[in-house]
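Asker: Please go over the structures that come below.
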Structure P
Amino acid sequence: MSKVINISNAKIYQAKKLVIDNVWLSIEQGEFVYLIGKTGSGKSSLLKTLYAEIPLEEGEGLVADYNLRRLATAEIPFLRRKIGIVFQDFQLLMDRTVIQNLYFVLGATGWTDKALIHKRALSVLQLVGVEQKANDFPHALSGGEQQRVSIARALLNQPQLLLADEPTGNLDPETSEEIMQLLIAVAKEENTAILMATHDMAVVNKFKGRIIRVEDGELKEDDSK
């Protein structure tokens, strides 16, 4: 198995304030990992560092074969093509249909052939079970359906890594379970590593995964499960 994330001896900053010290994190292809911790503990800052929204200024970091310490600004879009990101609040474009949301991302990441763009967009909607909603606008969808579209969008470029930031945070318990089953299936079928930041312990306790805890400003492996 190859490592998709390999961070060593790193410090994570948010607005020049040290939020997580002494970070050692290694995640392999196809692995499902929870990142848990209190609100404000630095979970989102760590995710932002992994997709280069926050620069890694101390330590070493490889993500999807890109060196975060030596990452040129021009390389950031190419790193992000290897990373899918799922947000708590979906972040869909409300003035476009579901499939147009996916066309937009594919076009922005270098796809030019309209037939291939349509084929890829449809295939990821099928993968997450909402292909019948392709021509609907996001506001016509339930929260669970919007999150499925968000996951489909994250999978467009067949990423090595999926970063999910509180993906069940705005969903009811039953819908949260459906989204978790989908994410776990994606990790298995697509061989995609998933790092999911959450404080939804009901989900963590129900669905098996490796647990990393942000506590007292450090990352700690949780062996209790």
Structure Q
Amino acid sequence: MLVVEGLQCNYGKVQAVRSLSIEVRAGELVVLIGANGAGKSTTLKTISGLVKPAAGSIKLEGRDITGAAPHEILQLGISHCPEGRRVFPHMTVRENLEMGCYLRTDTQAIAEDMDSMLARFPILRQRQDQAAGTLSGGEQQMLAISRALMSRPKLVLFDEPSLGLAPNIVDATFDIIRQVRADGVTVIMVEQNAFAALDLCDRAYVLEQGSVTLTGTGEELLDNPHVRSAYLGM
């Protein structure tokens, strides 16, 4: 579904991603793990058009989307749930959800999806007229995930979905992502909680200093001595 080849991304003179290649098949949940600064978030931002690559290519279902504008990539079926939730704090919950589908014109289907999201997360229905900035961290994460799904994406990019959340909310967040995949949406996830991510995924890539150093199924990497030592504390 998604093929990234030879990706290079720079911030000024700093090379954040170098010669990175990954592949994601339709229906998979693939995770990227690695230390801070390994290039994980930059990779997601480049896929969604927020960062322009210096070299390499990105193809979605065979179509070259390298360097395309974010709104074009969204129209093609890739949505991005960013690190830190990034809701619009002064807009209501409902308005945030509406922002997730601003490129859509199918009014009836949008209304159905809105009702579906509010049914999936009853707390958001209760607070749909409340400013998003007044929600708890867990509620904001539910809102950010829902907003990403309102575009009816083929592929969702989740960047650190468990960051800053209480343990019980982390479990609920991973359950939501598991359900998103079960609904047929392909998922790429960056996650610092390496054990939970590898337990959840179909396949994973380990990024170190901007490059892929290991790849395999979640089970294979959970058993890998380097991964266990460097990322699982074992």
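Asker: With distance in nm of label points 7 Å out along Cα→Cβ at positions 147 and 203 derived from the coordinates and found to be 0.5, which of P, Q does the value describe?
Answerer: The correct label is P.
Asker: For FRET efficiency 1/(1 + (r/R0)^6) of positions 11 and 195 (r between Cβ atoms, R0 = 25 Å, to 0.05), the calculated result is 0.85, so let me know which of P, Q that is.
Answerer: P
Where a number appears in this text, it was derived from the coordinates with a stated rule and is not lab data. As the structure is a prediction and not an experimental result, all values here were calculated from the model. Cβ atoms are built from the backbone, for glycine too; each structure is taken alone.
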